[in-house]
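Got some structures for you, see below.
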Structure 1
Amino acid sequence: MHIITDLIIYPIKSLAGIPVQHANALRSGFQHDRRWMLLDEDNVFLTQREIPELALFAPEIKDDKMSIRYQNEHFFFDISETSNVAIPTKVFTDDADTMEVSRNSNQWFSDMLKKKVRLVHLKDDQSRQHYNKNKNEHIFVSLADGYPYLLAGHESLDHLNRKLQQPLAMNRFRPNMVVTSSVPHEEDEWGELTIGSAKFLNMKPCGRCKIITINQTTTVIDNEPLTILNTYRKAGHNVMFGTNMTCVREGMVHVGDTIYRADC
């Protein structure tokens, strides 16, 4: 039997995550998960790949307000706030329609990062689609890199940690759902899953980028995780860890929920 041990949402793309006890699974991702992101002056999205310090920005959502803590500074805004300025942009090759949040949020993030940036919100959950060539279908997705959900098993991390000089925390891989497992990377082979009142479909194992080399607490960069994964988890030009999921029936998911597999 497999159960959910952790649920995490990442409201602003590439900032720190928020552990939650329950989450509303929508087709585009958990409610509030990666519905915001930062753009540079050319309206190109920014992540820890360019700015590792984004890991140190800690969001919190309470009473329909988002607060952000960074070092000794603090900023908040209403989660429904926009300036009504439409900003078409992209997440890699996918078009995404977004709305500027406010001039105040732009200024605060620009001041903190010492770089001119803009905070935007996905216009709605139909404002970005991603094409899966293996299944020949378009899926609605938030502002995540490619798919709405990432699921990872504990044994996959434990197996990697046994090969590393310094063990990693699971937050290095930024999953939405962490599950108990008995075999490393068994989650790659799972198909349709029922969790709580929601149902998910496994799309493909997740190819990892250099973000997994960034310590999410200190932003110190260590290439060992990618180097070691490359020795036993390479597929084509990628190394794989965790698996990408879509939601095929919306519903609530709770920490402690049992995972029911259609193939069992």
Structure 2
Amino acid sequence: MSKLPFIVDSHCHLNYGNLSEDIDGVLKRAAEVGIGTMLAINARLSEYDDVLKIAQTHDNIYATVGSHPHEAAVECDIKPELLIEKSTHKKVVGIGETGLDYYYDRAPRDQQQRNFIAHIEASRETQLPLIVHTRDADDDCARIMTEQMKIGAYPAVIHCFTASEEFAKKALEIGCYISISGIITFKTATDLQKAVKIIPLDRMLIETDAPFLAPVPMRGKSNEPSYVRYTAQFLSEHMGVSYEELAAITTDNFFKLFSKTKRPDQ
């Protein structure tokens, strides 16, 4: 394929493992295939400074502030005020990753829920997008998000979508965007491939979740932002649009949702 159009990796963990050790190489390989902006996700508040440093050092990388549900047993009873204060930095553009994970249950569910609500409150106050992780917790996640939306609106994206069509419909009804990862390319992901069909293109983002979940044909390797193109290529064929159109729409969606960011291609 010739030079690819501008595209965004809307969710990656650049402070982890081989990505942080070779950040210049990671960015070079991403630029070579058109990935022009990356969102570095904060999954542990204890790592916030590391994530922010990466964003501060590179114009095309932004950061978030948040605590993954796996961390709720250690980073417990998070206060919205803490998230709000840390989100004032100019390179911090989102709240999360947060949410519920009942698959691994690494933290008590009630504590996960309290932290989740704290993140929602911070998102509502700042109007920075909430980045939501949900696994085997669709009912509680949808319930909490819907109840909280009635209290006051907040922008949100369901990251690494692997849930049901029913959950997708509920998320779309309350105004969420939905982000698709490399899982969509897996041969076993037939249910996900079916569910994705109901997501309007103007509510869709794409991501790597690097260094996890490398897409076909890179399965088994450490994921990195340059691989988001494989997910985009699969999605373009799956959704019946050109790669160029999918890239343009998902990129526009990212900058619309994460309104604190700036497009480097304009």
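Here are a few things to note about the model shown:
- Of the structures 1, 2, the one that 3.9 was derived from, the read-out being distance in nm of label points 7 Å out along Cα→Cβ at positions 228 and 252: 1
- If helix-only ellipticity at 222 nm (-39500 (n - 2.57) for each DSSP H run of 4 or more, over all residues; to 500) is computed and equals -12000, the structure in 1, 2: 2
- Each of structures 1, 2 was scored by distance in nm of label points 7 Å out along Cα→Cβ at positions 132 and 244; the highest score is held by 2.
- Origin of the derived value 13.9 (mean count of other Cβ atoms within 10 Å over residues 188-195; candidates 1, 2): 2
- Structure with the greatest value (metric mean count of other Cβ atoms within 10 Å over residues 52-59, set 1, 2): 1
- Structure from which 24 was derived, relative contact order in percent (Cα under 8 Å, 6 or more apart), options 1, 2: 1
Taken together, the values in this text are just the output of simple stated rules run on the coordinates, not laboratory data. Please read these numbers as outputs of a predicted model, since none were measured by experiment. Cβ atoms are built from the backbone, for glycine too; each structure is taken alone.
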